[in-house]
Structure P
Amino acid sequence: MNRLPPPRRFLHRSRPWRQAWPDVLLGLMAGLALLPACTALQGITRALMLWGVIALACNSRRVLLACLLPAVVLLPGAVYYIHISGVPPGYPLWLILFYCSVPVVMGYVAPVLPWLCAWAALWSGLAALYLSRPRGVVVPWSARWRLGAVAVLVTLLVVPVMRLWHSLPPTRAGTENPLVAIHAHFDRAWPWSLLTGYAAARRETWRVTAMARRISHEPVEFLTPPAPGARQVIVLVIGESARRDHHHGFGYALPTTPEMDHLPGVVRFDNVVTPFDYTVGAVPVILSGYDRLRPGSVPGHDLVSVFNAAGFDTWWISNHPRLGPYDSVIGAYSEQAHHIAYTTVQGGVMSRPVLDERMLPVFDQAVAGAKRPVLIVLHLFGSHENAADRAPPGFAHLGSAYDNSIAYTDHILARVQASLQAHGGESALFYVPDHGVRVNECSGGIPAHGDVRAAYEVPLYFWASPDWQAAHAPAMQAARANVHAPFTLASMPASVLEAAGLAYAGLDRGLSVLSADPARPRRIVHGDSAANQNVDYDHSHDDQNCHIARD
């Protein structure tokens, strides 16, 4: 007699689902952990490879889920950060955390903090339930197969990083932060971008500390003791990415400098070159004469420190980020000033610039409040990429965004001069950009950094009040006589000090544009590759690929 099969019970039917649901939780957490990496294909690929190494190396579902938990818990914060910046949290975020006060940091996280806490409680509870029981292996492979797979993934991750490290140019692997480039390789691969970003940011904080330490703090031996209490205002305006041949005052066809063109007494030096085609190299030359690629060049006294020693009040007003791979070097110099103001969004920490006019009220305050001699350094964002973002709509009348940005800088300079003139007394104003850019040379008409010859040719303006001219008549006469003389940015420290009537032992006063007997050193400029790293500008040309080359 055939026996009937026993009736199926509901629990038996549901047992496969009950056994599988922890794996559903593990898969869901894996998906959530990978979600922020989906901003780019390279991000998701590298994140998957790194998670694969962990999964295969431990081969435990419980260990894998425990590793996934922090990434899942931080997901709301990562999504919020991506909404603000467009990339997963990494290097810029760590700089904010390292350099900002607790209230500023709380201001960043306050909008997402309640959601983050609730989310963390939910997933921590689910993870605790999962981790309370054994869950088995991730893959049923032998140890040899898993070891081989791990070796392949590690090779695919490490080899490109090593190639990247060895391909960094000398200026990047030497005095700059090479870990920034390594982080950029993983900046989309959340949550690993947090780890590489931390390493790069820690290196950056160390680098800034070391740079500040290298800036000379030895006593300054003045040749003539500074006159106590003499009221004067010396202003150094450092421009950005503005090449000389796009300034109408230097012969450009379009009216890009209408206000400075009509300013009486402006002296234009039309034969000045910068050693570098990028900011991080050029600005230290303006401030201290230090050319880090020139053999034998060492950091010496910087302008701000010398003016401090002379009893001047010193201001640094900047529209650049305060920290970052291209800004920390300048930040080390700015920290020497008595008054520091960054007008960029979020206090200058890896943030976007605003229009340069945001600096003017701070500048007016510095001039109006001057009770003793004062040095003011203004660091404009000028014509930096993207040029279309550097001027308000009212200046969009010259046909190209780059020329519009030059015209806007002209307006800023006119406002600065007007403030000095309204203040009265002795005052002097220098304006020089750090470098130029490619405009039409191999750039498709889009202004961009590059070592074309014209990018090394910068304008230098000098204006002085009638009182200053009366007190420094020989220097003013020398300035007018030197308008065609060859200079480099290394002339700026001596020039600014000469305008203030200061000189110290060891300063080469012949470098000054206000010198009656100016020196004429070789003008060595540095290209972007090993082949043209040291080029005599006066014996150079552009090659067919728009790079400066030796004649």
Structure Q
Amino acid sequence: MIETPHSTASSHVASSHSWPVLRSLRGYQPSFLTHDLVAGFTLVAIAIPEQLATSRLGGFSPQIGFFAFLAASLAFALFGSNRFLSSGADSTITPIFAGGLALLATSGSPDYVALAGALALLVGAVLVVGGIFRMGWIADLLSIPVTVGFLAGISVHILISQMPGILGLPTPAGPMLQRLATLVEQLPQANLFSLGIGLGVLALVTLCERIDVRIPGALIGLIAAAAATVLMGLESRGVAVLGDIPVALPELTLPDIAITRWLQLVPLALIIAIIIMVQTAATTRSFASAPNQPPDVDRDFIGVGAGSVISGLIGGFPVNASPPRTAIVAETGGKSQLAILVAAAIILGLLAFGGSLLRHVPQAALGGVLLFVAMRIIRISQIVSIYRQSIGELFLVVATAAAIIVLPIEQGVAIGITLSLLHGIWSNTRARVTPYERVPGTSIWWPSHPKIPGKTEADVVVAGFQAPLSFLNAYHFRSDLMALVQASPQPPRLIVLESTGIVEIDFTAAQILSDTISACHAEGISFAIARLESERAQKAIERFGILPLLAKGQLFRSVEEAIKACSDEAKS
């Protein structure tokens, strides 16, 4: 049998979905091994300082960040789809869940760690279920302005949270703005050695990033800072260091917390899961495994979710897809998840045999790495574009960022999600009925415009509605349509609704549309629907009993066809 392009694509998709585990290794070739080894060694140079810094950001001991990376890497290699995606401890979600957990337990305490493990299990379960039931659409709940504001707020959180370590000052308590005020008051007591280390590492990482993203600037900075600390005896001058990292391998254990505590974590878990879905979808779409194949976002939800589940079982915290680390794997020639597994194996060896190697790394150096992360996640160019192109949506950026900075961070994120949804609802309610005119010399009907000449039929009203017809806008639809009828120079014999933009009709809108058509009939006006191209909307017209109410009991493929058919019927 000769394969058509369609049958080839279909068979490929079928085989892709039937591949149960290690999907990124499907079709692996021996020549890929060298590429994966190079990418893996490059990745580990980036991942070690990043996982250490993110673990510190969340209030955990350093090895917990490594546990999270190991769990995420193994799980995604087994259950994910994307060949390049790197998952692990992530600075986007860590401040959010750390802020939520701090309301339930003292940061760094055994209870805090247990709650983090339970949260990871809940988040992972939500992601796995979301992937199984193909809920990738949830990733679209956050609009770009809200996402930009969310990242700006998170960036400010990271900056303020790392300033005590960089300045060599005790970490203040209280809300974020109160912490900032306390730090400003304590500036005269800052440790200049710590400040120099933090800013030096920040400058080095920034320089390396600009030269070539593959240069492990963060790792070089940590090594240089540790060497300077030892050679200059900076510990005796007040520079805080990591100290010995326990040499221990992760063990499987279920978090031992009461059922009421599990229930307290559910709202936070849902917020974190939505944010992970957004970032995972963006990452896997940006670094697709193959240019001619759509990414399997739902399968990647399962991979990242499984990583959170395993992380929770070994004493870690929720994990997330990392766009920067994924970019490193792709840009250094990685061919599969084997590159990420190579990095995980090196970190596993570090945990087992080399924990003391990190003893002299200054806390300020990790703060410098996180300052770089905070500066990188602020989308300045997008903020400028939003300001220039949609000043109204700039409010979403500012409001979301302000909510995350001023309020407890999980509440700020919830407000951001709510603002995103309200903006979508508001956009739908703005849809209005638009009069149409015939383009001279053609059979094309087009929305009327003062600069575009057009013609109308004397006793025909042609109007369009360019949005899903729903309870959000159905009442405006009816009032706008009746206003057009009343504004007609002479009583119309026919109304034609141009319906290209109507992709869905819900129950409320269907009832209002039926009432509107019946009201037209009572005035002796026929009603026709043209160009209703959406299959869902066509089924709704039939399901709600609207089709028999229409002119000739049918839908028309064009406005001109509807006018001609109704004119012929009137003549006969």
Structure R
Amino acid sequence: MTPTAWLFLLCISVLGRNPQASSTSPTAQIGKTLAIGTTGPDTVEFFGGIPFAQPPIGNLRFRAPVPRTTLDGSTFNATTWGASCPQGANNPGVSGLVLSEDCLNLNIFRPAGTKPDAKLPVMVWIYGGDFRFGAGAMYNASTVVNYSVARGSPIIYVNFNYRLAALGFPTGLEAGTKHALNLGLRDQIAALSWVRTNIHAFGGHSEKVTLFGESAGAMSIADLFLNSGLEKYIRGAIFESGTMGSNRLLLPSDGQDLWTLFLSLIPQCANTSTTDDSFECLRNVSVDEIVSAQEAAVAGAVIGWTPVIDGPGGFIPELASKLVAEGKFSRIPFIAGTNLDEGTLFVDPSVNSTSALRTYIASQLPGIPLSEPVQLNSTIDRMLQLYPDVPALGSPFGTGNDTFELSAEWKRAAAISCDVNFAAVRRGWTQAASRYGLKTYGYLFTDPQLNSGFLGIPHASELQYVYGVPVLAFVSPASPEAFAALSPVMMDYWISFAATLDPNDGKGVERATWAQYTPPQQALIQLQADNVTMIVDDFRVEQMAFINGHSAAFGH
């Protein structure tokens, strides 16, 4: 397919991004119920709002999901997106979404005319958003599905909602005692279980499922690799900007202060923080009160609403680095990669002095208690040596001495953030998995973004290329031509991997061969419109070796 033909397809898909009803509605038989979907003007069929678990409300609030694999009644209206999970109104992308606690639902896009016996590969998406925001309804996959048909390897796409923030990732001692940790991860497994049971009704192959996600979505997949039995549900995975340890894994006790602060912001439950019965109180307050309190509590906090170590038998029994080193992870082939400047979105501009930089680095070292000042200060000193006060070495990388009217210390912090939370853990994960013989592929996304300034090529900028449509407000491709050149290449790689567990199926646009990441050949594919090529994974070797050599200190 030529870039010109792809650009034409893109224009058609952008015009028809929202699913709309047509005179002939597609259907799928789920048990005794006929699900009725819609067909958009781009001919992709859509089924939305299908529940995969009981509503987590009332007595089910702060409990593990109760899976649901059938529907009620003879017909089910699947013509619109289901409600998204409760989250702060100021969070990105929330405007226009319907929010409700009854949000454990999924959405399906498939090629028009797909029959139940088609047995197409399935791509299941987990959204990101710091485990605090996000929704399936933010991701319209019409372009991806259309493109899969055009390239001759049609796929079915699924995304779903999972509980967020305090409702999905309660923390503290009571949550640990009552086995209420990592509820959002449990929601994800419930959704995957639904896919395994029912995707055949939509023409999908239950044994050809690839799970992919970005940021918190990728981190979720990584966490599920540790002890969830993930291999029962999928055969491949794609990590975009996140692996295990990216969210700094802590114990429930480390989150007790956050939980106590959260409760203090809900008057009727403020006195329950030491009584071990806050859940019962919280089940009787409005969800709006919970959302308001969880947003206020986490503002400026070092520890947020994220997955935690839940001990023996849990999803995350131990620090990820320890489990990975011991080979205790699912043997599922994967792609893992990062963007060039992952850290720029996560460092406050107030980091403008060496003192502020030291404080920032300390916040990245949850594994070293403040009661160990000698170890903490020596680790900070070493990080300052590894990331010297040279603006040209800071992030955004490759921008020389330009500090974008920010402090040179900020560029140092952005480089540290990139490596500590994304690049180093990605390298450690791919190196370890490849040593165990796992089929892995790595990438570095480096396509320039228009007028991105101090953000460079930031976290999440690859999303629009994967989905085939410009979707982000804060960055955009350097030109329509560059986007038209690179987006089909990336969709080809992703779809090819989902279909064959190899990104090089020979279909779609002509593109570079993506070599497997192996112990003797540690190489990544550089994803850049004018230079898609293999590169050696050897940048900032000393820095990342130090980070990965002190995994416990960094919460990895």
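The numbers here are math on the coordinates, done by the rules we state, and not lab data. Bear in mind the structure is a predicted one, so any value in this text is a computation, not a measurement. Cβ atoms are built from the backbone, for glycine too; each structure is taken alone.
Tell me which structure, out of P, Q, R, gives 34, 17, 15 once semi-axes √(5λ) of the Cα gyration tensor in Å, for residues 137-320 alone is calculated. Checking each candidate, the match is R. Figure out for me which of the structures P, Q, R the number 8, 26, 31, 21, 9, 3, 2, 1, 0 belongs to, where P(r) over Cα pairs in 10 Å bins from 0, in percent, for residues 33-224 alone was derived from the coordinates. This value belongs to structure P. Taking 38, 15, 9 as the value of semi-axes √(5λ) of the Cα gyration tensor in Å, for residues 121-192 alone derived from one of the structures shown (P, Q, R), identify that structure. For semi-axes √(5λ) of the Cα gyration tensor in Å, for residues 121-192 alone, the value 38, 15, 9 is produced by structure Q. Where does the value 15.1 come from, among P, Q, R, when mean count of other Cβ atoms within 10 Å over residues 273-280 is the thing being computed? Working through the options, I get structure R. The value -14000 for helix-only ellipticity at 222 nm (-39500 (n - 2.57) for each DSSP H run of 4 or more, over all residues; to 500) was derived from one model only; which of P, Q, R is it? Here the read-out was taken from P.
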